[in-house]
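There are structures below to look over.
Derivation of every value follows stated rules applied to the coordinates shown; laboratory data play no part. Source: prediction; values computed, not measured. Cβ atoms are built from the backbone, for glycine too; each structure is taken alone.
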Structure 1
Amino acid sequence: MLIHGGGFEEGSKSMSPWRSIADDLTDLGYTAISIDYRMIGDTPRPSTEFRPLRDDIYRAGLGPLISYNEALQADAIASAIEDTVTAIRWVDANQDALCVDMSRFAVWGDSAGAIMGLHAAYGLDTYGIAVPEPDVVIDYWGRFITDGNLMTSGEPPAFILHGTQDDVVDYNFALDIRNQSNTAGIPYAFYSVTGGKHGFEEIPIDTLRVNGISLRQLTLDFVSDHLEGGSPGYETHLVPK
């Protein structure tokens, strides 16, 4: 499942480079499902099931990430996470009709989309919200929104990609995900782009390479290794920009 970014206020499932990433995945024999979700301009309201999450987001005191109205901001973020869960549940309920196997699936997002994917995979147990668990989570310059240690032993491995000079989602949030992974014993790959800021333009996944392999290909390999029983590369690298 592919989840685009855009600060919870813009973007779409067909925006670059998500269409080409979907093509890459289908070329590998996977079904790629890219989703849209409610944004702050929709004045969304989370359901009763997600209201406790919304309240914790509000109490976290995030400051004005996307709106000076922090109540509306909490509504938007919680609603987007809810829409991600709804999409995963829908695919799970319709997997025969869609010809997909939900015993093997990945979640891949950037920025706001990574926030949604991270919370869907790791951040909902506290709230008793049931959702099928992915085999692997791809986090491009994302973060956790609520406080506390959200990752627990046995949860899916993570691929973390973040710029050390990110001016939207601070690099320390990537370090927090790494630290939580270490504490929980969750394997991960962690790629820090030296001097990189935020987004695909600042971190070009096709041209930045580790040992001659592009960040895009490293991500695709990480997904395939987890879905096909390969040997994932759990490694930490500084990537020169």
Structure 2
Amino acid sequence: MRSPMRYQLRAVPEDVGHRWWRELTQSFRPGGWGAALADTYSRKADVVVRGYGGYNTKWALFLLQQIFPLVGIAPPLATTVFFGANDAALLGRTSERQHVPLAEYKENLKKICNHLKYCSKSMVIMLITPPPVDEDGRERYARSLYGEEARKLPERTNEMAGLYAGQCIEVAREMNIYCIDIWSKMQETEGWQKLYLSDGLHLTPEGNAVVHKEVVQTLRDAGLKAEDMPYDFPHHSRIDGRCPEKAF
């Protein structure tokens, strides 16, 4: 239960911080960017992660009214929208059911962001591009699961992920909202393939750290600096042991 005096930051990622065999989103596990964000804004804002492993933007549209109802509860102060890795799955490959055409992906992002704007005119909306793809890492991962039966043709490519990242950036530009381009950011580091991606797609703790750093910087740019936000209740140093009621 969150204090009614505390702000809320909401994250809606797909599965790049999630493994299909786990029930909980990996972003809130040790080393996850959601857990790190919750720590950064501890006692300042509740960080609510709504991660849906394997989802694409088309499926996410069915969840909007449940995650972001237009009436009944106060909207979050800020929201991240992190989709694209599944939309960019290639047709004719093992993950084709997740594929969403590029133009439709762009329109779906617009629908999501328009819904968020309708929820709150002051909400800080942050789009996050899909991460890069290490195709060699994806092949190695598939072989570790299926051996020689694994398909040699990749089910995702970095080139395709880049196209979807470009459309994500374009939506942010057209709608005048924030965008975090981790597809480009991660590739600035030599050896990013193994440093930031555990299986060619999902984030390592180091990859999660990149997302956390960029999200925090974007929130700061939007005026949401943790150090400037009030505590929900008094800091313990302000509570008189003999008359604690005065602090409340």
Between structures 1, 2, where is Cα Rg over 2.2 N^0.38 Å, for residues 57-104 alone highest? 1
If you work out Cα Rg over 2.2 N^0.38 Å for 1, 2, which one comes out largest? 2
Comparing 1, 2, where is distance in nm of label points 7 Å out along Cα→Cβ at positions 33 and 185 highest? 1
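Given structures 1, 2, which gives the highest value for relative contact order in percent (Cα under 8 Å, 6 or more apart)?
Of structures 1, 2, the maximum of relative contact order in percent (Cα under 8 Å, 6 or more apart) occurs in 2.
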At a computed 0.35 (FRET efficiency 1/(1 + (r/R0)^6) of positions 217 and 233 (r between Cβ atoms, R0 = 25 Å, to 0.05)), which of 1, 2: 2
Using Cα Rg over 2.2 N^0.38 Å, for residues 41-176 alone as the calculated read-out, with 1.19 as its value, let me know the right label among 1, 2. 2
